[in-house]
Structure 1
Amino acid sequence: MLDAAARRLIDPPLAEVARRVASFGIGADAISIVGFALGLLAAGLVAAGHPSVGLLLFLVNRLADGLDGAVARVNGITDRGGFLDIVFDFIVYAAMACAFALHDPAANALPAACLLFAFMGTGSSFLAFATMAGRRGLTTEARGKKSLYYLGGLTEGSETIAFFVLSCLKPQWFPVLAWVFAAMCWLTTAARIVTGWRLLG
């Protein structure tokens, strides 16, 4: 929901940083891989009971997620880069949810499992629509120039980041936050199904 507005704010400074990074010969794929490793480490730290440090690494992971795309726009967008970007995003988000379940199974396992169930809805609807949109030549740059069609919704990247930031700052709130966010994810999925039904008919 907030991604389009957020992109307008962060894209200009990110583009400037990307030009400097690209001038050193650092590629987008390398940034994606390093960011992915930091995201998994963040999840491991949360699972081990260090949410504050985990949050810092998660935010660096999210910065890398924005920077890799910006560098790709400087050097040239590739299918491999777009593939890695979206796969790594989904894995890190799932890892963070699992991390809270592993840290406190009694309190967090059920809401985390239901959140992962909801992530299946948002993830599958997003990727399925992107696949069909690609076949039909549909494009959008509402969330910046991307390798695939980014279908919006109530829960996009900005909202997911905010959810995990709050969860790391207040780990005891995770069960309630997870239930609320899972419900928001299902609203997003439902809206995407309706959109897909309407546009792909």
Structure 2
Amino acid sequence: MKEERRGMLIVISGPSGTGKGTICARMLEEDKSLVFSVSATTRGPREGEKEGVHYFFITEEKYDELLAQDAFLEHATVHGHRYGTLKSQVQKMMDAGYSVVLDIDPQGAKQVMKQQEDCVSIFILPPSYAELRRRLRTRNTDDPVEIERRLGNARGEIEQMEKYRYAVVNDDLDAACAQVRAIIQAEKQRTTRYFPVVE
């Protein structure tokens, strides 16, 4: 039997601290047909982050230049910093047959879902706001004021959940990963992406 597959765009989104980055990392580690879309950002690198691996770290001037060229699939200002997904990067990987994983905030996800209606959108939820606060504190990446701002944003973001195709509650990481894995496997078999030829 001959098989042909078309790559898909997978949007994994949700409030800060829900574990979407950890879930994405595990999916990418397990499935070599998935590739991570590296976003451009104007914020500085955090400890351990590498250029071209975690983000493309660019200046405000370069960001403005790319914006003027309509080079972004989505772009957003999040917590005072600008982020964007480069159209050229995503298309190149999909054309090569890979499925592209976007780990983006809900603001950017809405733009992608509007432009790419066939994308697989998955919203990651926390089990409770109390647990979300605990996770944000234990990350040690934000000060108390920033944590409260992110919690405030989370309430509004969760209200937008119905715009996504799927929702997964990350109460248990293994269970959440299993659900995301099942969604991706099912979507790979859609007849718009999977073309088996019976000889």
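Where a number appears in this text, it was derived from the coordinates with a stated rule and is not lab data. Keep in mind the model is a prediction, meaning the values are calculated, not measured. Cβ atoms are built from the backbone, for glycine too; each structure is taken alone.
Taking 1.17 as the value of Cα Rg over 2.2 N^0.38 Å, for residues 5-108 alone derived from one of the structures shown (1, 2), identify that structure.
1
Identify which of structures 1, 2 gives the largest calculated value of FRET efficiency 1/(1 + (r/R0)^6) of positions 61 and 117 (r between Cβ atoms, R0 = 35 Å, to 0.05).
1
Work out which structure the value -12500 belongs to, where helix-only ellipticity at 222 nm (-39500 (n - 2.57) for each DSSP H run of 4 or more, over all residues; to 500) was derived from one of 1, 2. Mind showing how you got there, number by number?
Details: 1: -28500; 2: -12500.
The read-out was computed on structure 2.
Which of 1, 2 yields 35 for relative contact order in percent (Cα under 8 Å, 6 or more apart), as computed?
Matching structure: 2.
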